[in-house]
1. For structures 1, 2, calculate distance in nm of label points 7 Å out along Cα→Cβ at positions 70 and 94 and state which one comes out highest.
2. On mean count of other Cβ atoms within 10 Å over residues 30-37, which of the structures labelled 1, 2 is highest?
3. The value 21 for relative contact order in percent (Cα under 8 Å, 6 or more apart) was derived from one model only; which of 1, 2 is it?
4. Identify the structure, out of 1, 2, from whose coordinates mean count of other Cβ atoms within 10 Å over residues 22-29 was calculated to give 17.8.
5. Starting from the value -13000: which structure in 1, 2 was helix-only ellipticity at 222 nm (-39500 (n - 2.57) for each DSSP H run of 4 or more, over all residues; to 500) calculated from?
6. Going by distance in nm of label points 7 Å out along Cα→Cβ at positions 110 and 134, which of structures 1, 2 comes out largest?
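Computed from the coordinates by the stated procedures, all read-outs in this text should not be read as laboratory data. Since the structure is predicted, the reported quantities are computational estimates derived from the model, not experimental observations. Cβ atoms are built from the backbone, for glycine too; each structure is taken alone.
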Structure 1
Amino acid sequence: MAPLYPWQYIYHQLPLPSISSISTDLGGKTIIVTGANTGLGLEAARHLARMGPRKLILACRDAHLGKQAVWDIRDDTGYEPECWLLDLASFESVREFAERFEQEGGGRLDILIENAAVLFPTYETSEDGWETMLKVNYLGTAHLALRLLPFLLAAPADPGARLVVVTHYWLYDRGAMLSERILETLNDEERCRQWGTMPMRYGATKLMSLLFTLSLSSRLARLQPPTALTANTVNPGFCHSSLTRHMAHPLLSAVKYVWARSTEAGSRTLVHAALAPELRGVSGVYLSSCQVRKPGDFVASEEGKQAGEKLWVETLEVLFKGDPGLQEVLKACGLEQD
């Protein structure tokens, strides 16, 4: 999944298009950005606010930080977004967020940018008993996308709604991805506490999000009547953000200083994936530096395809257990567990 050589890494850090090249009028559009109180999510929301959407929702776990983000964007752009609480570590919180959107969202969702993520160096668990990075970065992200699917499908076909899932190109746990029960393997406490496991966890969760998005995209393509909803993943590159705040290291700081994109620059990749006209009708692709790229040899391999199908089935099993109502939501959308 990752660029393997230094020159490939440098290439993925090249300058990006200006925001003005993809700016458009978002009047009448409803947008959700997760993890929007800081970092790439905040800067992406700031760009989108300047384009005047009907409703811009900052989905944040911390109410205080979310309100600060609202004030920051309002003072900078004159547009006041809304802050809604969302904790991706909780099945209940995701369900409540979707139920609130059903009541207050206006019946449709034009853009969902799933940016929220956490990065911890050690083993921690969520209230639902899942390793926290696995729960937030993958299960919670997949859960939210599926819970909001009816509203994405309800958006007008012209130009069509967009689901944008932020991924990356880091190392992953190959052994876990080839196991029969991927999520169970990754959630095993003994395995998580083995040396060298947790440093690969962030990359594993991002790879799973990519595989999930590909699986969802392939199923959307089979819906009848056809849908204009697209589902893509985007790699923002190595950026200055608070994501690595729990992993302070002199070498990491030095690499950040030399190579990392600014937070604003990295956020352009998210906005590009959400708005670029050349991506209209394009689904199931991996974007890096605002261009469609090959996601990696594993994803395209037969092993990767098999892992993606196993992961889809296992993910739905877990989500249906944590949120029994989700099964009816997917049936209403024409998606069944297969």
Structure 2
Amino acid sequence: MPNFQLTSDGIVEGSRVKGLDIRTDGIRLRGIRLQGYADPDAHLQSEIYALELWRRIVEVYSRTAITNPDDKLIALSGMARWMAHRIGTPDDPAPYVAGLWRTHLASQLLWKIEPVYRAIDSVFVHASTAPDGYRAPSFSWAAVDADKGHGITYAEVTDRDLFIEVEDVSITPTSTANEYGMISTGHIYLRGKLRKAALSPKPKGRFGWKLVDREELDLEEHTNVYLDCPARESNSIFGPDAGIFVLPAAKGERTALMESKYTICLLLQLVKRHESGPAYKRIGLTKLSPWADSGTADKILDVFQSDIDMPHQGYDPETGMHRILII
């Protein structure tokens, strides 16, 4: 298992994992990230410091090549076990969710993979890959490998400015003796507002999407897209019949003024055959600018009568919220 320690550059591989101090190092890391801004989530102290430390650990770890990709979660299991007692308590450790934590899980679902910009020809290169077999549910960063690029960008942890709610979580470890290791299956149920969309490839390694059946909003194309693993999806995610949906999830960045915050959305694809009914897999993340995408950003949460026709496992007509299974 890789060990980590804090240096002036952040968390790096080292030999003194027990030398990390949640409060001291977590506060320092958070201060580095906030860059002098007031903490918008100061009410979450001190668990926010532990989660800040975990965030940096994942970002460094995701840039590390693993000899056997199947060992991705196993190699991190010792650190996860150690962190569970610090995000939670020794008597009540925080539940682990395939590389994420049940504590403030909704916000942690918004991790992303930045493509590598190749300046010589102005192309965005998507270097992420996926294992041949099952390793983690699609909503987890552990489902893909990003060590050949920039790694994983872990999401900002918060309980505010969220448009989704986590209703239920199920993770089945391969071995009951190690809940922090390999996984045989997993899923989550969310409540949120599904929106049908069509995704298309663009020149220079970029992608765009448009809403479908949202009246004038269908005309707007949005290109701030972060696909998890384009090589895995091939062409199955493109076109009006690919079963692509956008799920508005949060406003961010956390330190920005509200009028300057982006609308952050999950990109989902409908799994056409699943034993429990309509289910989705995550394929990426997209962000709507409050300027370039202002029409959609302002109206994407508006409820249409036809929203009940989206594939879902429950719908509340009063709130317009769907019950969504992600595997």
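1. On the way: 1: 2.5; 2: 3.0.
Largest calculated value belongs to 2.
2. On the way: 1: 27.6; 2: 12.9.
Top value of mean count of other Cβ atoms within 10 Å over residues 30-37 goes to structure 1.
3. On the way: 1: 21; 2: 15.
Computing relative contact order in percent (Cα under 8 Å, 6 or more apart) on every structure in 1, 2 gives 21 only for 1.
4. Details: 1: 15.2; 2: 17.8.
The read-out comes from structure 2.
5. Answer by label: 1.
6. Details: 1: 3.9; 2: 2.9.
Once distance in nm of label points 7 Å out along Cα→Cβ at positions 110 and 134 is tallied for 1, 2, the winner is 1.
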